[in-house]
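Multiple structures follow.
Read-outs throughout are calculated quantities, based only on the coordinates presented, and are distinct from any laboratory measurement. Since this is a predicted model, take the numbers as computed values, not measurements. Cβ atoms are built from the backbone, for glycine too; each structure is taken alone.
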Structure I
């Protein structure tokens with residue numbers, strides 16, 4: 001690559017980085033009008049581990065990843081609650097690192113749809129939504145015991161391996177509260193399901 005080409009390439013890359021920063025570390029293909037030259041730079045940055053492809057047409061600049069802090073999300077969705085994979089990751093109950101934030105909302109609510117930051121919505125009944133909500137700083141999240149019950153309740157959707165991993169790590173955690181866990185399980189009508197699972201881990 002000649003010196004002139006290198007200069008042009010670096011100018012385009014710097015312009016792309018500025019676009020990433022302007023959009024809080026994320027850009028979509030339509031943000032740069034699907035230009036092939038920009039795709040080439042993004043692919044190069046992916047190879048260098050500077051950029052991650054979150055999904056088709058959505059890319060994250062790793063050096064500017066503070067957008068992904070849960071606190072930022074609650075500025076956009078104040079009534080959301082971190083749940084499932086996000087909660088399990090927060091409590092170190094699962095080694096699965098979610099590439100988007102999993103948020104619970106009351107049934108029939110209509111949160112604003114957005115690509116920034118990447119999120120997945122769940123709409124739960126009033127009882128399911130309100131049960132076990134706690135605050136850690138600026139974020140709203142289900143407590144560790146409710147999060148474990150969610151893993152069991154939605155075991156068919158998240159997978160048996162994930163559910164067992166969550167249960168195993170919970171049983172090894174100093175934060176576990178079996179009495180509270182079983183109270184939640186009773187309210188969520190999964191007591192008969194979770195009991196034999198726990199017995200396997202004792």
Structure II
């Protein structure tokens with residue numbers, strides 16, 4: 001069930017996803033992800049292809065599966081990890097804002113390599129601080145282990161010179177992976193995005 005849950009959750013989080021995306025996010029090989037998607041489509045839990053979308057029936061199934069998963073995770077440890085995550089989340093929001101805006105009036109056009117390098121250095125420092133939190137979460141909720149490689153891959157691509165992996169949507173940028181990781185935490189803890197936004201914790 002965990003691989004199926006991870007694949008279905010991937011499709012929900014991304015809005016639309018194919019077997020390659022599902023494989024990365026679920027931590028399985030692409031052929032396995034393709035087989036799971038085909039089965040989900042046959043059961044009318046997703047539709048489309050090669051990029052799939054979740055159906056209303058799929059959302060109901062996913063809600064039930066996530067509720068069942070919550071009974072198996074270490075919620076005490078997860079709540080403690082989430083308190084630590086809240087601190088680094090604030091830092092990530094500041095870094096993404098700095099990446100997008102030089103100041104409140106001036107968008108960052110990325111023509112100043114020194115400025116961008118400073119922001120990327122800050123992101124690297126945040127990743128170091130975030131890693132123990134990530135490991136806490138994975139220990140409490142093992143299904144989330146693929147996030148370890150997804151964050152590492154985004155940071156590696158950034159350091160290799162592809163700065164689109166800082167915050168570009170629709171790819172596995174650091175910001176995209178962070179958003180999805182936050183969504184996972186919200187769901188596992190039985191919270192809502194609206195409540196988190198009201199509390200100032202949403203990206």
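The value 125 for volume of the Cα convex hull per residue in Å³ was derived from one model only; which of I, II is it?
For volume of the Cα convex hull per residue in Å³, the value 125 is produced by structure II.
Which of the displayed structures (I, II) returns the greatest value of Cα Rg over 2.2 N^0.38 Å, for residues 78-133 alone on calculation?
II
Same structure, new question: Work out the source of -14000 here, i.e. which of I, II gives that when helix-only ellipticity at 222 nm (-39500 (n - 2.57) for each DSSP H run of 4 or more, over all residues; to 500) is computed.
Source structure: I.
I have 15 for relative contact order in percent (Cα under 8 Å, 6 or more apart), calculated from one of the structures I, II. Which structure is it?
I
For distance in nm of label points 7 Å out along Cα→Cβ at positions 150 and 166, which structure out of I, II has the highest calculated value?
II
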